[in-house]
Structure 1
């Protein structure tokens, strides 16, 4: 059996290792489009802040790990998928056949459509190559204008500030991490950043970027002009699916898969940021582009590719973020649901925040800032759809009792 995996990130490598376990005699080839070797994209913020070197970003420390596992890592990009011929056409002109194929191509940064986006000094921050370019340009006092304050935008702030950058963040919506936090929580994170010397500008974005001698000039939609040494564009990501045009594969917001991570094409599977799989709370297909889901989906896909039978229980929105030392997280339907109930606890002076959302007596979402003890309990209560009974009213009265609610509900279930 010849297994081919497109993508050498966490999903691709998890799938390859799982395949080797369940199909010892198979040929396994992983296509690494970046040519950097399998590395953890989520380690890049630690590289920016000089907490690790490039070796620390690698998914496996042993340089002979893949050789020992008989997993071939090949530097190649896919130009097209021929589903009928069960083969891939690579950008170098070669054709690569497969018996089972996993698409784990992940995401790429969304591209701003503004004048000057291709100028020297304009960067995204998604790959090791991006990180190298940013670090090479950073000095104490380097002026950075960053467009975007979503998850990626917020996890890289520490690295930039720790190297002495003068950072200005543009927030088009006016709310930092607006897709993972309620308004009050977003506001608190913005205030925290400002207290650490970061300028946060809401309700604006770059209209164009120009060269101004050796520096840059960023003109905002408000008309204000900001001088900069680096313009950093981190406005979101999108699934890597362009090479699938004309293949016949079903695509909505991502590649549509069933409970076994199968696409509509025979022998073709998908996992990770590129896959649109069932969400366990909404009970419908969604793209939840986070690493825990990617790893779970890859493992399920590999078991089924090897001839086993395993179903994906469903993804869950999970966001854990550290911004200049402030830890925040959100799980599930953190924004609540029409007809549901919720409670919000705010301690602005200590930068502590807690929001719990319920449907009937089941917790469906949670948001936390500053609470780090036992925070995984919130995820567990949401993902298992635990019926809280009397504990729901107790949590509405005091949401900090979530650990007691977890233990009390578990004891009742036993």
Structure 2
């Protein structure tokens, strides 16, 4: 809640106190206007504002001796609350509550003293009991509630900060582990090249190829992290979904053959979306690769698309080992993986990030032993003439 909203609540509370008084006698009105004035001044340093407002409202009822007594009281109170605020904010919650109660009690005593001088009430016991108990008690209850809300807010902020730090630490550990492996391998080949000057040309070329491959692996890990942390579309263009998915499947066909996975396609005749071609490929390469790896003993992978005027849907279904509800719920979390040793937890994280930045949605359904289905949905795009080919 913003500071302006809170100030507005105190102002409204003060006005309600004036609007709903308790008429003890025909001319004696009792209300609890001192509570919002005191608490607003102590907690928000708006004592002068609330005091001026109280004086203005009292002026509506006339400029009798009671008005001038209250004018003097609220003038002193405004100055005192303004000066007390820096000291009050440094105190412990218990002392702040106690200070609120004591100050309301003192103001009530001052009101009673002025009342006895200007216009002594007929029901003294009722008036004194009401003034000395209700405002201090109300201030204590409200002050306690304020402290409780502030404590919960601070705990929530601390928890959010701790969770963010924990996520950064664990992601950093996962990324450093994935980068260290290819760098260690690359350093090993570099050392071999430095130590043995008699290596044949083809052997040297082979070692350099290994080094290049490992460095590219490290670069991919860094790119995956950057895609998640700062998702953006480098180049926005019209994408023919059928054509782009066909290219992705062509790349992964050898892997599917190696794992005895049959790929079935059911593409709609039309379907265009707007996005980054490289990131679109990266997204579905990750998903389909995971689907193939989820079928170690072979199976069927179905990729189909559906098209309507507003949305293009892409559905990827495998007949693999499946996942539990808990695993499905954690998909896309940084560093979380279902592949145990082989996985980094970055692949699906990148998938969710790319779908989000392309203004799409992703829903996952899975059953243990039956397989997993990924349901993608992207805003449909009316293609230009130059891109209508298939």
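Here are the numbers:
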item: Per distance in nm of label points 7 Å out along Cα→Cβ at positions 9 and 129, the highest-valued of structures 1, 2; result: 2
item: If FRET efficiency 1/(1 + (r/R0)^6) of positions 49 and 137 (r between Cβ atoms, R0 = 25 Å, to 0.05) is computed and equals 0.50, the structure in 1, 2; result: 2
item: Origin of the derived value 1.05 (Rg/Rh (Cα atoms, Kirkwood Rh), for residues 113-280 alone; candidates 1, 2); result: 1
item: For FRET efficiency 1/(1 + (r/R0)^6) of positions 153 and 329 (r between Cβ atoms, R0 = 30 Å, to 0.05) computed as 0.60, the structure of 1, 2 it came from; result: 2
item: Test item: distance in nm of label points 7 Å out along Cα→Cβ at positions 161 and 313 calculated as 4.6, pick one of 1, 2; result: 2
item: Structure responsible for -6500, with helix-only ellipticity at 222 nm (-39500 (n - 2.57) for each DSSP H run of 4 or more, over all residues; to 500) calculated and labels 1, 2 on offer; result: 1
item: Read-out log10 I(q)/I(0) by the Debye sum over Cα atoms at q = 0.09, 0.10 Å⁻¹, computed value -0.73, -0.77, structure in 1, 2; result: 2
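Only the coordinates and a few stated rules stand behind these numbers; no lab work does. Nothing here was measured: the structure is a model prediction, and the numbers come from that model. Cβ atoms are built from the backbone, for glycine too; each structure is taken alone.
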